[in-house]
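> Take a look at these structures.
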Structure I
Amino acid sequence: MKLRRPPPGAVATPRGSRSFWLKHLHRWHWISAAICLVGMLLFAATGITLNHAADIPATPQVTTSTATLPPALLAQLGGPPEAGKQPLPPPVRAWLGQAFGISAGSRDAEWSPGEIYLALPRPGGDAWVSIERGSGEASYEVTSRGWIAYLNDLHKGRDTGPAWRWFIDVFAVACLVFCGTGLTLLHLHAGGRPATWPLVGLGLVAPLILLILFIH
């Protein structure tokens, strides 16, 4: 096995030296910044829209569709349960996908003697499906509150599913790395920048003053 030699003229950096830590801190700082960039822009922008949600007009758009369940599938809904919650049978879920273009998944529906109701909440709106157990008539209604409401719900993680929740967790960890490496770099460079700690202190004190004086 050949050992990789440094290029001619290269000087090894001692592991405990200041330049060693600066090199690696800068590396992790820019990597975490690259990962966080788009997410931070999204969350910063939606922070403004959420803070002024009452001032942003939104007219919900409601769309309703109807279809009739085939008799063979309707027979699967005629038995128990009379009431309670459980998922729809897989063939009925597949039919809903064909009739309305929706994915019911394995989420629970509310069963009653005359009707089955399936809530389908989503970011930026709402939706539901209702199936009459006697006639097989199915109604699908979807409400959209616009793209700003959609982005606001992404910010809050409202009805976004497990994949987006995992993204938020990974994004949060990357932000912690970004802030932690940034704070350490501030410490290492603070000697030549006298305004460093006063500005950091201002970032801490300003929200505390607002919390103490104006939020009760």
Structure II
Amino acid sequence: MEKYNNRREAGKKLAQELNEYVNRDDVIVLALPRGGVPVAFEVAKALRAPLDVFIVRKLGVPGHSELAMGAIAMGDTCVFNQDIIDNLNISQVDIQSVIVKEQHELKRRELVYRGSHPFPSLKNKNVILIDDGIATGASIRAAIESIYQLNPANLIVAVPVAANDLCEQLQMSVDKFICPIRPNDFYAVGAWYQDFSQTEDAEVYSLLQESKHH
């Protein structure tokens, strides 16, 4: 299977699958920062749609922070990977302390990326939610649950790559699901990009500012 050169190229490819949403005033593109922002920037530019961030924080397993035992999203939504919590015998106390730490980081990022701008209304909008790929699915599930509470007309999830079985599960929970590369042997999101360097806060902020001028 082919790989993407980088996140911006992945965004351009996703945009081609979202043609029906070009130039519509009922569309908003939401990115999961940080890695989802360069992808979503290209989609928003191609669709001539506003871009904003929807902040989700992964709840990493204590001592193995890359492994997600769940995620929290704006609006105090929490989802858990119950299998991982059960298999690793993670205590409620440990879970709670990770939640508190990630809530602080979520609020910090909201301030850095959005400043004093309020979060836009999603009511009756076609919301296109974008990340650079899906690994465990915890973050995107928390975002989906949280966004549906804000009464969008439709929620479209568009990602460049995710494991095939995860795509099948997530398809059931949103109005539309777009994912061009769906490997059975997934390994990791970064494996599907030539350049998967870290997206920094400064880049997120400048892309959000730049998208306002399109």
Structure III
Amino acid sequence: MLLFSCPCGPVSANMIFFGRDGAKDVAVVDPSDADLALAILKEHGWRLTDILVTHGHFDHLLGVSGLKKSTGATVYISETDADGLRSAEASLSELVRIPQEPVEPDVLLHDGDTFTAAGLDIRVLETPGHTAGGVAFVCDEERCAFVGDTLFAGGYGRYDLPGGDFAALSGSIRNVLFALPDDYRLYPGHEEPTTVETEKRSNPINFEGLWFD
């Protein structure tokens, strides 16, 4: 699997490119810097076909509008969080006074949806808690998932912003992400990747209050 990740944007969110080994078509997860993304595409000779957004916070989507205009790539986000692409208020960029250009998503996602991005089959898992409409993008062929800010290596996303809910977040991690096979690699929205097995053993979510089913 071709995979290239770099932290960028105002709070160093991971912008992750992926595709098939040796292919020129790639998808990107959570682009927060369109100029940087376009420079990376040019440097590697890649063609962007798909833009996947894990949730509707500004630090994961500021680059979407520019990339959409420049490449015509298909934009995917959950229906519940789609207003984050349309509104600076919904994405919280207005709150931190960072300009955001609105963009209309092409595909509104729901739990269990499947689609093809850069030649790889992707399935959607709803993972609310950090936001009401957060999703994980799972690639079973490559045994990995892009999990946004739901889960981090040794931690989990905040739940004190609008749409956040600790019980929902805990359930998303324990009952959805931890239901993936142990060897699946997890690519969070910030910091380093991890695995399901590692987080099941050591993530503090397992020691926070009750088990939510």
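> If you rank structures I, II, III by distance in nm of label points 7 Å out along Cα→Cβ at positions 36 and 52, which sits at the top with the largest value?
Largest calculated value belongs to I.
> Name the one structure among I, II, III that relative contact order in percent (Cα under 8 Å, 6 or more apart) of 15 was derived from.
Answer for the origin of the read-out: III.
> Of the structures labelled I, II, III, one was used to calculate helix-only ellipticity at 222 nm (-39500 (n - 2.57) for each DSSP H run of 4 or more, over all residues; to 500), giving -16500. Name it.
Label of the source structure: I.
> Consider the structures I, II, III: one of them gives 0.00 for FRET efficiency 1/(1 + (r/R0)^6) of positions 76 and 196 (r between Cβ atoms, R0 = 30 Å, to 0.05) as calculated from the coordinates. Say which.
I
Each reported figure results from applying straightforward, stated rules to the coordinates on display, with no laboratory input. The structure presented is a predicted model; accordingly, all values stated were derived computationally and were not measured. Cβ atoms are built from the backbone, for glycine too; each structure is taken alone.
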